[in-house]
Structures are given as structure tokens and as C-alpha cells.
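Every number in this text was worked out from the coordinates using simple rules, so none of it is lab data. The shown structure was predicted, so the numbers you read here are calculated from the model rather than taken from an experiment. Cβ atoms are built from the backbone, for glycine too; each structure is taken alone.
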Structure P
Amino acid sequence: MNAYGTVRRIYVRPPHADAFAAWQAYGWHTEPDVEAATEEHAAFVEALRSHVDDVVVGTTPVPGDPDAVYTFDPTLVTDAGVIPLLPGKEGRRDEPAIVATELANAGCRILPPLTAPATAEGGDMFFLDERTLLVGIGYRTNAETVEQLRPRLAEQGVDVLAFDLPHYHGPAECLHLMSFISMLDADLAVVFLPMMPVRLVQLLAARGIALVEVPEAEFLSMGPNVLSLGPRRAIAVEGNPVTRRRMEAAGVDVTTYAGAHISLNGDGGPTCLTRPLVRD
């Protein structure tokens, strides 16, 4: 698995109206407009279908959990199968089992889940390449997760490299590893450099990975949260014109979608809204 190959199969979950009642408890910025959010998500899925052969749509509600629309977080997809995680955000603890059931019904192999005291969310981990998983240690994903993942992924020939995340605004807000880095190709990433761990910056340089830098004005509007649909093909939330121009100057074909209601309001960009299941 990697984070930049051509996506052949991807999993999404539409928002459920009843879950939005808990928007304040889950840290959404304003009361969601259910109709607008539903329409935005439907348009986003159609945009994916124009690029991806197989879009798997989950339909099982997660009662009272508006974050369930962010399908990247409950699992880790590996070449051997899907590992259900254990979210650090307690309100999301019902998601992994529901997502695992839906993915099993879609034909995915489900592996044993992480167990307490590990806590882990998918947004804190991604494959730098087929042999390297990066994990951010912070308020949602802890060091025990790394201890559990290392021997399991070693069986697949994968190294797990961990990096401490910045405190930023503290545990009440969501800061994932992928809040400030997304892969665009094997040798290209889009990043918000001020948030990057020094050792991660050094690793990328050592691997020959060039950086598209996001300006500070476009960090909070999800400039670094970009979903690679294939090498130098990406989808990003509308706005962030400087970041888009910089990606295009690096040879990236960028598609955008309207995400005011499903992305900016809940702090979940296109990588959060999707879980790629198969990449070339």
C-alpha cells in the first residue's frame, strides 16, 4: 500500500442527519446545515466516481456521531487486510466495528483490531511508500499503537516510523499527522512546514521527496489536506489558491470540490472523507 498510487477502490460514508445533533460535543465549528452537507457529500462522491472505478458507500449509521463521515480514521488498510483501530476520541469508538463490518461485506479481509491501551486514528498514519508507515504520536494516537503495529507490519516487510506531533491547541482540538502533510507522488508531498517534526522533514529530504509548501494563510482552510487520486493527480477542497498554484507548478492535476459544510466545518478534508482500499 502507499498514499499516492492510482486509486482503484475507495470507501466513503454519507452524513446522517440525526448525528449532527451532537455537533458541539464533537467540535464542529457551527451548527451543520444538514441539506447542504448532504448535497456537498453527494457531489464529492460523484467527483470521486469520475476518477475511481469502484466507490463503496457505507450506509450503516453511527448514532450520535457526526465524525463518522470521516472514513479514514477508524481503520488502517494494509496489503494483508484491514486493521480496525481504537480512536483516541471516545465518541468515535463505535466506528471501527461498524466500518469493519461494511468493509467485510465489501469483500475486504479484516485483521485483528488494536487493543487497549492503544489508541489510534487513521489520520495519524500513512504509508510513505510500500515499505514505510509513518505514525504521528499525539493526543489521538499513542505510543502503544506503535508497539502493537510494529511486529504485525514487520510480517509484511513494513517499517513503522513514529514522530511526535506538536501540542498546537491541545487535546480538545484535532491535530493529526495528515493535518499538515499529504503525499502527491512517490517523490512529492504537500506540507505545512511550520508544523512538521524536524525528523520527518529530514526523512523526506533523505528520501528525495520534494515539498509543495502551504502558506500560513491556507493552513486552517485545509491547504495541506489533499487526496492523491494517482501520481500527481489530486482532489482538494475549494479555495487555497496559492497552494493550488504551487501544486500545479509541480505538475499536479488538481480537481476541487465544495467542502464548506462537510470539510471546513468539521475539520475533515478529502483524505479524511475517504478510505482508499486499493491503489496501484
Structure Q
Amino acid sequence: MLPIDVVMLVFLGFFVGVVASMTGIGGGTFIVPALSIIYGFTSQEAVGTSLAVIVFTSLASTYAYSRQKRIDYKVGTVSAISTVPGAVLGAYLTTLVSSSLLAIIFSFFLIFVALSMLVNLHVPLPRLTVNMKSWHRKLTDSEGKRFEYDAKILSAFTLAFFGGLSSGLLGIGGGVLIVPILHLVAGVPIHLAVATSMFIMIFTTVAGVMTHAQFNNVRLEYSAYIALGVIFGTQLGALIAKKTSGKLLRKIFSIIMIIVSIRLLMNFI
């Protein structure tokens, strides 16, 4: 590997770390296309290597958000129980089915979710009206800001499986689904949803990487250099997110999802 490649990988990791920590996504939506287009990875290698990087992204982001006391560990742990089998199944499916068609379908779904969040920027966000099990939650962050809400835990547990599935299959960490699930469906405030998503991804990505490693889809030397940049980028991203309003954070997240969706379509079509 040339020195210029090392520098590019570290800078890629720094950029991914900032964006991922701010929005709660794993960053694989940038890593997978970069590894495929610039370094000629197969889609399976790009996905497996991306997940290895996201392990570091989620760990570093979780550390930053834990200091801010914005992680709902109770909701996150229950959701992670559902994402882990989804990640294992998704990683296994990369050996059986074409990820191109699934990526195209997933891209259109992301656009739908992003537009839904944009439309609801100035009105109360939708909540499920079905009478499902809820947990009344009270959290106070490191600056004394209080969050009180009813988390629809059964909804989070059920739908989080698909976040894990997308993580293992596409190498994207799953945050692009987990954040909207926690926020729009389960009723977790956006700042806490972003932070909790990073905590959930620790378990999701580890399960996905372990499965991909069995199929020799993980290139550790590349993931190590990207992870080096990620560690620093996530600290900056978490700081920016802390100082950003929830409304603006939703808008940033929605715009990034639309860009990611278009990029996925271009990459797989």
C-alpha cells in the first residue's frame, strides 16, 4: 500500500467519523462505494471491511455520547437483541443473493424516510396509534437538559431487526434505519435516537463482522487506517451534534440520506 493510499484512507475515516457521529449512521454508505470504486474491492469485501470500520465508529461515538449522558441504554439494549440476528442473516445473504436489487429497493426506501422527516420538520412528528407496550423514560444529560418520553419498545424491538439485516447485507451499520425507527416509530427524541443508535451498532456490527470474516470478506489493513481517522472524526461529530438543534439535526440527517440513496443507486445500477 502506497503512503498516499494511507493518507487518503485516514482522511476518509475522519470524514466518515464526523458525519456518522452527527447523524447516528455507521458511515458505511460512504466507505462501501469508496472501497469499491477507488480500491477495486468486490462488493462482499467492501461490505465486510466497512463493517469492521464501523465497529470502531460505534465504539468511539458511544464513548463520546456516554460522556454527554444521551444514550438510552435500556431501549438500546433491547433493540440490539433484535439487530444481532438480523446482521448475521444479512451477512450470510451476501453469499446467496445479489445485493444490487436489494440495494436499489433500499435506496428508494431511504428516500421515502428522508422525505417524510423533511415534511414533518415544522409539525409534530408522527407516532404509532396502535396501543403497544411503552416504557416511560426520563433522562437528564450532562448539561442538565431533561428528556421525558414514552418509548414504544415493542415497535423498536420488532423493526430493529431490519436495521441489523441492512447492516450485514450492505455494510452500512444500520443507523439509517435505526435512527428513524427510534425517533419516528418508538418516540425517542432525535438527539437520544442518534446517540442510542451508535450504542446499538456496537453489537450489530460485531455480529456482522464475525460472520463476514468466516467468508474472508474483511481486509483488516484497510479498515485499520480508516478507523484511525474515524476515532478523531467521531469526537468532533458528537460535539457538533450536541450544539445543533433537533430540527436542524433532522434536516441534516434527511439530506444525507437522500445523497446516500442516490449514491447507492449509482453504484449498484
Structure R
Amino acid sequence: MSKKLDFMIMKYFDGINFIGCGEDTNHLTVQKDRLFEGYYGIQYNHSGPLDFATGDSPLKQIEGSYAFITRPGLKFYYGAPAGQTRHHIFACFKGPRVDRFIRHGLLTINSSQPLIAIVNAERFLATLRELIENIGHNPPRNYNRAVLLLEDLLLQLHEQPSEKPEINSHLIPGLKQLVSAVEQNPQLEWDFTRESAALGVSYPHFRRIFRQYAGTSPVNHLIKCRLRNAVWLLLHSDDQISTVAENCGIPDEFYFSRLFKKYYNLPPLTYRREFKTRP
């Protein structure tokens, strides 16, 4: 790629400053009359009970996967009820590009209905986690991709269906367990035909309900989990790229490198050189 084209792409993504992010699976803190002067945030309650109010509106309690946009000029109250916890994850941002988001409708400010039910919860969570992986360092590991991920999240907020696609309730615990197991052990040789049989459904039906539940196909979910694991190995070990590839479940080094570059815009070795913190 030419230096001129590189510069043009860099300029395209200008206009966003990421100023904070985090995740807590057992969040206890209650934010009372919280002001967000000068910046916006995607706040996501992935699971658990949430007390929520804006301005002088009455407090309401909801349960489960809901997102809301925090913004300047309005007080927010949110947190778990006393004695309970919830899974909270957030990313905050500001900059002139945000004005464009609002002007063109990508970032919608709905004062009457600030809470957005997240139907495709696993996909939303995975995208928000990937954004945090990119902006949790100063400077961001991959600023351009971080901006794309932010825009993806805002688009997902628009695309949430009004109702969750019907999945037989007896299948949901098995899907939840499988998604979690893949995230924890992506390096294993997963056979999704076998997993579909274990759930007692045909493989085509398994792919449909997995996508409905996780927001992506089983294979794509596995690839993303393996590459997230590869990022950790690249940044926290001195293993050769071939070893990293094998340890994350993609033993073909050349295929691994192509996949990694597709997702992170850099070859694995370059990514390590750019972002690994040296003692």
C-alpha cells in the first residue's frame, strides 16, 4: 500500500478520542446523578438486574441485556440493586466525528426510551470486548479498527429486532455452555457436527440457532476466539509465530498469518513489535 493511500485511510478515521473503557462481571457500584460532560458512552448491562433513571424520571428496574448511551447534559442513575451484582461493560468516546454520527442518525439520542433491549446479546458483547481490546492501551493498539468497531456497535443498536428469534428453551443452556467453552478453550479441535448431535438437532438447524444466540456462525465464533487468544500469546510471550499459531489452534502458520492480518490489519510479528510492552 502506498504511503499516500495509507495517509488517506488514516485521515478517514480521524475525529474520535477514546477516553475510557472497562468490564466487570460482578459489578456493585451505583452511579448516582452521574454527569458525562464533554463525552459519550456505550453502557451495556449484559446480565443481572439494573436500576436505571435519567434526569428526574422515576427509577425503574430491568433484568438482562440492555444498552444505553450516556451523554452530556443529562444526569444518569444506574447500578445493581442493593446486595446484588450485574455484568457491566462500557466504552466512552468524544470528538468531532461524534457530531457526524448524531447528525446522520447513527448515534440516536432517544430521551423518552433511553434503554435498548439487546436481543443479539452475545454478538454485542463480543464486539464491545473487541473494541476494549483495541482501546485499552494508550495509544490504542489499532485506532482505525477501534473506530470501525464503535460504528459497528452503534449500527447494532439500530438493528436489534423487536423480538428474540425463537429458540426452544431446552436448547439455550446447551448453547450458552458451548459458547462459553469455545471462548475458554478455542485451541481445541472443535467438531460442530458432533456438538449439534449432542444438542439433538441437525447441523443446519444448529448453525441457525447458534447464529441467533451468538450473533455469528459457530466457525466464525471459533476463529475470533482463537485470534483473541493469539493476541494474548503475542503480547505476553516470546514464542515463535509458528508456536503461537499452534497453541491457539491454527497449526498452519501461513493460514494463521493471513487470518490474523485480515482481522487485525497487521501480520502477527508486526503486531507484536508494535504493541508488546517491553520491561
Structures P, Q, R, by mean count of other Cβ atoms within 10 Å over residues 182-189: label with the highest value: Q
Given a value of -6000 for helix-only ellipticity at 222 nm (-39500 (n - 2.57) for each DSSP H run of 4 or more, over all residues; to 500), calculated from one of P, Q, R, which structure does it belong to? P
Test item: relative contact order in percent (Cα under 8 Å, 6 or more apart) calculated as 15, pick one of P, Q, R: R
